[in-house]
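There are structures below to look over.
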Structure P
Amino acid sequence: MSLYTLIIVTFIVFMAINVIIGLRGRKHASTTKDFLTASGQSGIWFIIASAVGASIGSGVVIGTTQYAVKLGVAGAWYAIACGLACLVHAFVMTRFIYRNKLVSFSDYFKRRYDSNFIILLYSGIGPFACAASMGGQLVAAKAIFQAFGIDPTIGLVITAAVMLVYTMFAGLWGSYATAVFQVGVIIVGVLVVGISMFTQGGIAEIHAFYPAEKFDLFNISPELWMMFVGPMVLSVLVDQTSVQRAASAKTEATAFWGHLLSCIPLFLFGWLMVYIGMWSGAEFPDAGGNAFIVMLMNKVSPIVCAVMICAILAAIMSTASGALVATDALVVHDLYCGFINKNATEKQQKRLNLIVNIVVSVAAVVCALAFTNVIDLLSVGYTIMLSGTLVPLLGGIIWKRGTTKGAAASAAVGMITALLSIFGVITVPFSSIFPVLPGAVTYIVVSLCTKHAPTENTAKVADVVMASASEKSNNAAN
């Protein structure tokens, strides 16, 4: 059996398993709320697998190997940032989200600010960030298709179609259940590839091929380092998929420990993928960004190659599926049910879910065809979300003096700065997170110039998160 045939057969098996898992999870998506929160039944393995799976398929496996070919060990920073993001979410946001029973941060903005502007902004730009995130997943799939000589447009359309059908089966629960299976397969596959690297003398080959500076973790420009670390760590504070992950947990402890423990495999496999990527670059220097895929085709057994490639594709679809569900929460839960039709029936909500998922899937395919690097596209998505929502969210939580006008002005300034930078109208340092700075200054200045009396809900919501970090830190220390 040829490698291509083996990959096709393996992919069919993977998809069949995913569909079976999805069908079994239909009871967890009987209502729109269950569709968005997995019925609140996510155990610790669901939380860990979904948090790891959100990064390991496209970002840590494909993206890290792409950068490792060029940067060497410094290519590990994205994986490190993913692990740090999980730590930040565990200590800062899990208790806040779980105790306030949030499905979306729009639920918080309703309590904190007496204006619909921030809600509309968060729920309005969120789908664009989700589309960029999905596009980042599909860029990784595109690299696989190109390596095998498959038309990337056809491959991406098929991938998006399968992902769309799968998402409509079981919602968030299905995305998490399949993530457990897919992440497990990827981890085993990466370990097998790592063993192959050691047994075939890959470490010695890496040291012979790369100059000494490529083994320095800090041999990276400040701008590129900030692109890796800044948006990833900060965006977890406003990321819709992270909100739903915490909200879906069975208990508050499950949400906390699931996110805390997920940093371990991200740190470990980030380092391993750097060396695998460098080995790929040393073996196939002319392959460029496809060096990892070419290495799989030539340096490991056909069955390991087939399983790894199919597991990565399946993980890409599972992660993108989570972004689709996040988009449903923003559009259906926040905008449609919150403003347009507050008495919407289940049938109306599910019909809108389908329409939204189709539109966002098409947008994600367009994004994937326009970009060539996974982490670059993910960074754009994170920057868009951060610039307009981070300051109103954190400012409202930690500073009771913050006003509605301050939040609105901050969001507008942050978004305008980000868009001007993205489209090249202005040049700013550390463009991936710089828009947060003028947004923060605007929030403080405008809030000091306007009056706002915090409501009872505002005080309660703020007190929850302010107590969270210190309590979790004490528990972890003990």
Structure Q
Amino acid sequence: MTIRFTRRVRAKLTAGLVLSATAALLSGCGADAGPAGRTTLNWWTWDDKQAAGYQECATAFEAANPGVTVKISQYDSADYFTKLLAGFVAGTAPDAFMNSVQYLQQYASLKQLMPLDELMKKTHFDIGKFSVGVDAWKYTDGKQYGLPMDWASAALYFNEDMLKKAGYTAADVRALNWNPDDGGTFQKMIAHLTVDKKGVRGDQPGFDKKHVKTYGIGTMATKDFTGQTTWSPFVSSLGWRLGDKPSWPGKFDYADPRFVRTMNYFRQLTDRGFAPKDGEFASAGNTPSGTDMIGSGKVAIYPGGSWEATQFAQLPKLKVGISPNVAGPGGKRGTSSNSNGNVIWTGTKHPALTWKWVSYMGSEACQSKASASGSFFPSIPASMDASARSMATKGVDLSVFIKAEKDGELLAYPPYANGTAIGSVLEPMFQNFFAHDANDEIFKDMTQQTKKLLAVKD
């Protein structure tokens, strides 16, 4: 669930925040006092894997700080931001919490996030230790409102047995190239890996695109307006970028000819039966995961997120390889990378102690502990290397992602305003295009829509 702050909601929220702040001063509420003689710090996340990982850090922090209890709470993403909003109004929000960059503008403009610059200066905290996501957590006032917690990117997961039967190797996948005109070696492989229900391959005479048993590639015709795991790596390889500026862009240039050609290419790829339509595998409102599609044989190559790597490794009796994203016409690769942030609520009763906890979470010692399961990628390179070594002992090779990061192929998402409003407007427009209910003219309209929405300051 996402939240859109209308002017009416904002007015109510602002009034509520003034009242709750006054009440907090009078009653001392807004923080968990915990057991007698102890101070409890509350930290929230929507990610169950990070909740479990950072619990180890909480235990170590408590041991080093007698009398302090760190209470970690994890809520489903559908409810998480609603609970935060209610907490802001009631004065009961957590001392610190994991935040998504799409809410930076909303929360910072409402004065619910504490700027960290003075705290970092006072404690000599080195923010340069993070490899990804620092600038994403700077607001328009130039201040730092969050510490990067993780990073994510995309890759191609493939069924090794299917590739072998089709005459391909893992090296062939890693060497794929692409262009929006004829699809390059990428399209040749995808067509050959696609098989209809009679066993005819997509590049053979008689292929029946209406009755496909196995698609060469997973869904590319997505409604997602950032396309992180689908079309973004492809159009990024052409030099296109989501925003017209690296931070707080004035528009998303969907009308760029490179973007338009890429969207047309993937619509045609879907029309030819080489990739499923958006929602084709949906059942009772739920879309199967990448492991479902690869494991069931419905998809030979799945464009997925880095956070899925450990899941594929757990599939029984099935070997799933990981390849970098496809190279563009000039041999370059690019993949969008986002970073969730660790932020402090301005209403905390224990700002210094909360910063001590948050800054410890942003240390190599803590991130190495928390990320040992490989379920998320820590923002500190040394911790990422430690996580990769740990996962290698379990048969999970994360080298593709590490190489992309070290080779400078990660393209940071720009922080931008009104992300939830943009999503609600653009997603139906993407759906209309891929459903052939609209054509190229829609991209100019989409660009204009982002201009309006990104210009909204509050």
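When helix-only ellipticity at 222 nm (-39500 (n - 2.57) for each DSSP H run of 4 or more, over all residues; to 500) is calculated, the result is -12000; to which of the structures P, Q does this value belong? Derived from Q, not from the others. Please state which of the structures P, Q yields 0.95 when FRET efficiency 1/(1 + (r/R0)^6) of positions 139 and 179 (r between Cβ atoms, R0 = 35 Å, to 0.05) is computed from it. Computed on structure P.
Given that distance in nm of label points 7 Å out along Cα→Cβ at positions 107 and 395, derived from a single structure, equals 2.5, which label among P, Q identifies that structure? Only one of P, Q returns 2.5 for distance in nm of label points 7 Å out along Cα→Cβ at positions 107 and 395, namely P.
A value of 0.80 was derived for FRET efficiency 1/(1 + (r/R0)^6) of positions 59 and 203 (r between Cβ atoms, R0 = 30 Å, to 0.05); which structure in P, Q was it taken from? Structure P accounts for this read-out.
To which of P, Q does the computed value 24 (relative contact order in percent (Cα under 8 Å, 6 or more apart)) belong? Answer for the origin of the read-out: Q. Could you tell me which structure in P, Q was used to calculate semi-axes √(5λ) of the Cα gyration tensor in Å as 36, 26, 20? It traces back to P. Supply the structure label, taken from P, Q, corresponding to distance in nm of label points 7 Å out along Cα→Cβ at positions 171 and 427 with the calculated value 4.9. Working through the options, I get structure P. When distance in nm of label points 7 Å out along Cα→Cβ at positions 91 and 347 is computed across structures P, Q, the figure 5.1 traces back to P.
Between structures P, Q, the calculation of mean count of other Cβ atoms within 10 Å over residues 187-194 yields its largest number for Q.
Since every read-out is calculated from the coordinates, none of them should be taken as a lab result. Everything numeric in this text was worked out from a predicted model, so none of it was measured. Cβ atoms are built from the backbone, for glycine too; each structure is taken alone.
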